[in-house]
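Below: a set of structures, written as structure tokens.
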Structure I
Amino acid sequence: MYLEKLSMTDRVAVVTGAGTGIGFACAEALAEAGATVIIADIDEAGARSAANNLVGSGYQADAEQLDVTDSTAVNALVGRIIDRYGKIDVLVNNAGIGKSFEPAEDMTDEVWQATLDVNLNGLFWCCRAFGKEMLKAGRGAIVNLGSMSGEISNRPQEQAQYNTSKAAVHHLTRCLAGEWGDRGVRVNAVAPTYIETKLIAHVHDDPELAQHWIGGTPMKRMGRADEVASVVQFLASDASSLMTGSIVLVDGGYTCW
């Protein structure tokens, strides 16, 4: 009974920004659970490579190029998926950007706007377009990738634009959950800590930064992409059927202190 709730067999899932990193791990977790996964990424070649990787492992996967900041493109993608598969059961909004060490007093309009365009506006365009189809079907699960940065103000790096965008994602998650809860569509978010990737590997060479990031975490380590993906898979599945509007911290205890 309980393991069956984690199954994603016969589900169609879309994961944005899934060509690499956390997004790919989420796509892999859903595919392993039985879902047909559409990898949507702004890098078409990267999306295709990631999908081929999953297919080579025996999973069902496809790839689509998508710029989430283009609402017309988002709507068009929804139409193509409905035409091809007839439904959309799961949406994982993973696409996002972040730039640290941007003091607020020196931040350009372009940095602020670009972050909000991808992390908040693009996520909303996807929730709106995919959510409409889920509401028609009376069923669906949306999982948004927030961040512990939506709950705290990180240090020592300045990143007001990123923190603000993720805080907005968390509250948008609650708003949509409230609007759609009685119509069969659940909306939750995952809020990860710092995740081990090539982009932030430099922390290990910077004692001061490591003290804040790793030393400031009760578990004394950063997270892994698969650890985030496991929580995303749970929230996308029927195992979390009573959960909506939740912001699940996957932060090694970072926000405890």
Structure II
Amino acid sequence: MNISNQFRLDNCVSVVTGGGQGIGRAIAWALADIGSDVVINARRIADLEVTAAGIQERGQRALIVAGDIRDFSEVVAERTMAEFGRIDVWVNNVGGSDDKTTRALIDTPDDVFRSQLELNLTSAFQGCKAAATRMTNGGSIINISSGAGTRGSPFTGPYAAAKAGMNNLTQTLALELAPSIRVNAVAPGPVVTEAFIDVLNVESELDDIAATIPLARLGTPQDIAAAVVYFATPASSWITGQLLLVAGGRTQRTHTYKPK
């Protein structure tokens, strides 16, 4: 068998939450590149329209389901089933922070902590449920975690705690849903996106951050999309419950950068 055929999703349907820009857009376009129709969700319709146009340029069908993913996964799943009749891949990519302040964990207001859990962990839990109850044998769920969830993360504690929870969620669901559905996670290191710069306010410090990475560069959305393609396709059919750290060699044992 030609191994390249194992990296195809012809006649499949994929859902990508947070698909309006950045990593989510790169994932949606990569899945379209390998033959999948793609359903995209985010809050801003204008961003989704750009992503949808890229999917269609790649010869695949696109469906926009706009809305805040918190308590919205069932709607996305229902719309997908109504339009396409199947879900083969579900990517829980929504995440980040609506709070633009970095602070010590003990200085974090309770409502900010709860909001981070809802956006980065609860929404993924809801997405996994919505996908798993509709997928047929061979489905793949992929959670976009973070390197911050694998170590102590000064000044971004609520986000890191939520992503650590996502990692355990991934492992638990992988065992509970096997053998019919695979569940894996991709943990990006520092990837330059609008959200990364906006939340951490580090545009002037990118060279300093890159200096902490063994492979000597920051990540790109395409780096993360390539890992998602692997987990989404039959190429990884004997892999479940895994966390793939895509971070240029930076791990919890190497130097990390603290926002100023």
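Since every read-out is calculated from the coordinates, none of them should be taken as a lab result. Since the model is a prediction, treat every value here as computed from it, not as a measurement. Cβ atoms are built from the backbone, for glycine too; each structure is taken alone.
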Distance in nm of label points 7 Å out along Cα→Cβ at positions 115 and 235 - structure with the largest value, from I, II: II
Figure out for me which of the structures I, II the number 29, 15, 13 belongs to, where semi-axes √(5λ) of the Cα gyration tensor in Å, for residues 83-210 alone was derived from the coordinates. II
